[in-house]
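None of the figures in this text is laboratory data; all of them are computed from the coordinates on show. Because the structure is predicted, anything quoted here is derived from the model rather than measured. Cβ atoms are built from the backbone, for glycine too; each structure is taken alone.
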Structure P
Amino acid sequence: MLTGTLPPDAAYAALQAHDARFDGRLYVGVTSTGIYCRPVCRVRLPRRENCRFFATAAQAEAERFRPCMKCRPELAPRPLAWTTMDASRTLAQQAAAWLDACDDADASVEDLARHLGITSRHLRRIFQAEHGVSPLQYLQTRRLLLAKALLTDSQLPVQDVAYAAGFASLRRFNSAFLEHYRLQPTALRKAGREAGGAVPASRLRLAYRQPYDVAGVLAFLAPRAVAGVEVVSDTGVTRSLALTHRGERHAGWLRVGFERPGEVGVDLSPSLWPAVGSLLPLLRRWLDLDADPESIAAALGEGAVPGQRLPGCLDRFELAVRAVLGQQVTVAAARTLAGRFVERFGEALPGAPEGAGRLFPTPERIAAATRDDIASLGIIGRRAESLIALAQAWPTLAFARREGDPEAAAAGLTALPGIGPWTAGYMLMRGWSWPDAFPPGDVVLRKALAAAAGSDGPPLSPKAYLDAAERYRPFRSYAVLHLWRHA
């Protein structure tokens, strides 16, 4: 029974209670049907002796169980990508995050090991110990579950589903599907539609653990929304985006809506559907859908907002530019500068919804700009130079797109001109979704922590500031938003 530290009887009790706290952390394989489910599944409760419990979907599929058509394991929240555990477990989690974002159909264990700076033998050992399957089994399950979601929720032709999910060919896709699910992809699409009802249009569905502070997330994003790129409403966000998938650039628009408890609906322009394999982990990180709200609330203590999330980003370069533009100015001023920046250097996106008709400027476009080009927008000269240096260096930065050690990324960022520890810390929080970052020297946070300690005197010293933040480990990034919110 591969359930981590949860005993089988406790796992069965969670299944009986449909306990959403274990969604994405526990799966049940039913031996009488050969199907595996999420603990929140509402089908008839299986007998205890027919249940086998697993910590991941990959473990269930390695034991030849097929995903349920009703509860759809591919929609479940995932474990946190970053952890503050011991070194081996952290490496294993970072390896899984790399595989989640992998768009190379021919990716190998050796490629991943080189990226992490360890041997492939050590990688296999720590990955098996943490996840219960090999890296390639994990990657195969991720691709198959993504394909299952696309077959159910989109109108993409089967060949396009195979490509979007990361398979090198339709033949390999059909072979893997038959081997694991004992169904042709077209048969699964038909069965999925019969189980859940036909969908009128292509739409992704992404699950999260409740509670989720929807109002708080949208209130954080709204004042930072850049004109021309994104629009925030009371129920969601519409924005433009360009990303690279399997070596090709895809530009379009997306709309996320919080319309049903426990689930986000995502509408995509036709141009982004082929890149959905690369987009999906970005969406989950951007909206912090894999967070553990119970543990976060316990770390924040009294006054914590139920379901607080840490909004991430869809494009690290975009966030880095916006962080530089926001140095030593208000949020409103940074938003104004970013809007001018997009208007001058951003590419038009024809056919996009109102307010999302421009793409954020690319590193190549900014690298070719002059200091005077940027400074003419009201951006001080030194900051303009920082943006050009950042753009010129970006294609060569190993940490810019791939998963890896966030603290090494922070060191790489601070080596660039104009990016100090505070900006790097902010990038760790939102660009890498690192749960335990704490930007040094933040005046608002120093005052807030002094007030929390019962002092009405001056802000805390730098050392006392970091010491006071220790109480929030391992969720100091969430504490930053918590303290900003209540300051």
Structure Q
Amino acid sequence: MILRTLALVAFAAGLTSLAPPAKAAAPVFTEKACPADWPTEVRQVRCGSLTVDEARDGTGSDRRIDLALVIIKAAAPYRDASGQALPTVVMFHGGPGGAMVGGAGRMLTALRRNPEAFAVDQDVILFDQRGGGAGAPSMDCPGVQLTDAGPPSDADRDGLIACLKGYQAQGIDLNQYNAAATAADVKDMVQALGLSKIDLWGGSYGPRIEAAVITHQPQIVRAAVMDSPWPPEGNWAVGTPEQVSTAVKIILGKCQAQADCAARHPDLQARFEAEARKWLAGPVAGRDGKTFTVDDLSAFLMDTTYSARGVRSLPADLEKIIAGDLSPVAEIAEDRTYYFEGQHMAHLCKEELPFESKARLAAGAAGDPVAEVLVPSLSRLFDVCAAVGERPALPIENLPVKTDVPTLFVAAEIDPGCPPPLTEAAANGYSNSQVVIVTNATHGVINASPCTRKMARDFLRDPSAPVDRSCLPPADTPLNFIEAATAG
């Protein structure tokens, strides 16, 4: 899962599903000019596109697609004790349906302020995964709203179905846009660029792609960093309502543990649960007369508990909502179009939702009004997939990874989509893994502090050494809440 910010700053299988097409063609990298407004003094940069086969499942289709790439040269290449330079880092965006190439200019501009942010020790490759970003095809669905809580209305559901069927009518095979196929693209990229080993770095859904590379192309991987990871065995819809409810409970529990916060927001958990029941009963009108639905509250809860600022202002925002000031909900509702929705749904309908069901979704949330708020919008995802008719992935695509590739897992204590228990369970299959859970952190944790950035950088310098956790906040560190949000 992913937020807009993580799509820009995060460093980015059935065995027969990767059988080579009958007429497989060689991958081709074509260099192109980078945008003229990108800064040129901070790093050497190459831009281009990788042309690969669309079909990765033995169908024999000769259709070719393009993936957009940016290659950023290291400022001061690091060499290990043997004098060997470290491999290139390939960064994977989240989503699915995020992008990286479009944000590369902003990332390079940020290096003017913080030259140590990235691409110091190792060359970095940013690329937009097949089906989205600056590649071709790029399966955006303009005008359709979609969040990690699903389509917020029946109209958005229907718009997604029409959009996806439109791409099918253009000859695009949605079955070919998934993690396993992207892993084959990474192998082709390594071949076309003359690389050997690579390191992997991804955030949110990016680690789902990393897991596919490790599963299907382990020969090209030296080490991996996974930030706020989503593993293959995770359930996208089933369990998510409970995870959001748990995130709310954690945040409000941290408020109750502080005398001042508890005094300002007495019994807030119980009062908000009563408020959630009102939204479940039908549309709710605010003091200004504007009306919102339970799906709008669902999107608010998901996005707010993902956000560092949203988490800190949640008690104050919930007080507003209970009092009839629905401006926090309205603010989220203003912009819910931050995915390449076609790419997003192609992944979900292939490798996530076929292993889940509406019945399990509803049963898991039953009895918890905060969790139940998420059920209607998440249920619409199943409707979209049923209408589009992708072939389900083979069962291996939903199984935990077993590997000895050295891997650093960094997860946030507060994360409604990729919570710590999911990370800890996934890491059990990585025999050379280290797991770091950061107190009070939220989704997209590595780039949130110099401490975690250094931790990840040091890990890639020597994946066999224990990471230094001394800079992390203690487990009992209070969460700093924002109360100014109560004004207005």
Seminar exercise, completed: One of P, Q was used to calculate distance in nm of label points 7 Å out along Cα→Cβ at positions 280 and 432, yielding 4.8; that structure is Q
Problem set entry | Top of P, Q by distance in nm of label points 7 Å out along Cα→Cβ at positions 48 and 128, largest first | P
Seminar exercise, completed: One of P, Q was used to calculate distance in nm of label points 7 Å out along Cα→Cβ at positions 64 and 448, yielding 4.4; that structure is Q
For this session: Work out which structure the value 56, 43, 41 belongs to, where Cα extents along the principal axes in Å, for residues 96-367 alone was derived from one of P, Q.
Result: P
For this session: For the read-out helix-only ellipticity at 222 nm (-39500 (n - 2.57) for each DSSP H run of 4 or more, over all residues; to 500), a value of -13500 was computed from one structure; give its label from P, Q.
Result: P
